[in-house]
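Visitor: The structures come next, written out as structure tokens.
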Structure P
Amino acid sequence: MKWNPRHDPFVEAGYFGYAVRAIAHRQSAASFVPSLEIWDPAHKPGEQLYERLFNEEFVDPDSAIEFATGKGHQIIDKLLEQLVVMDDPVEYVH
């Protein structure tokens, strides 16, 4: 996904060990479209785990960034729930 940090406001933050970048892409109609990028710093540098451009439009960049950040937290929460289930010991019946 292409974006310009001088033109498109963004926020980068950590969440449970993952790196989250929420971007508000400036549109020609004075609106902003959010996108989201997620990385796991334990992976190879530059390897994204998730990337998405959303269809929603917002009148200000803060709302677009807040929306994308919230979606990022939901995605990471679900991923962590799945990892916890996978880590549960399995009892084998002989």
Structure Q
Amino acid sequence: MEMTPLWKVRSGHFAGWYSNDALYDADGRNVGYMAGMTAYALSGTFLGEVTHAEWIGCPPGVQHHSPGPRKHRENVAHARLADRPPLNLTDWEDPGF
């Protein structure tokens, strides 16, 4: 399974990974899913958008309609990656996971 790492745009903290349509936090827990480049919690709540391939955040003024809840998937075992300097996109916020 190919895992793409993600960092939070404002803080630069390592957020986790996504693989196909599954989203995992920094500890490898399945916390959500991807619909294109938009991330949702398993409950269907908007979490953020992937930008610049490996960054995730919440852009200003964007509204997302939930595609609905999803079932939990198996957690994954991966080593946490180091934080990076923030991307600092204007008015973007870090995702809430």
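Visitor: Which of P, Q yields 0.65 for FRET efficiency 1/(1 + (r/R0)^6) of positions 31 and 47 (r between Cβ atoms, R0 = 35 Å, to 0.05), as computed?
Guide: The read-out comes from structure P.
Visitor: From P, Q, which structure was distance in nm of label points 7 Å out along Cα→Cβ at positions 23 and 39 = 0.6 calculated on? Kindly include the intermediate steps, with their values, before the conclusion.
Guide: On the way: P: 1.3; Q: 0.6.
Matching structure: Q.
Visitor: If helix-only ellipticity at 222 nm (-39500 (n - 2.57) for each DSSP H run of 4 or more, over all residues; to 500) computes to 0, which of P, Q did it come from?
Guide: On the way: P: -10500; Q: 0.
Traced to structure Q.
Visitor: Continuing with this model, one more query. Name the one structure among P, Q that relative contact order in percent (Cα under 8 Å, 6 or more apart) of 24 was derived from.
Guide: Attributed to the structure labelled P.
Visitor: While we're on this one: Taking -0.61, -1.06, -1.19 as the value of log10 I(q)/I(0) by the Debye sum over Cα atoms at q = 0.15, 0.22, 0.24 Å⁻¹ derived from one of the structures shown (P, Q), identify that structure.
Guide: Matching structure: P.
Read the figures in this text as sums done on the coordinates, not as results from a lab. Given the structure is predicted, the values throughout are model-derived calculations rather than measurements. Cβ atoms are built from the backbone, for glycine too; each structure is taken alone.
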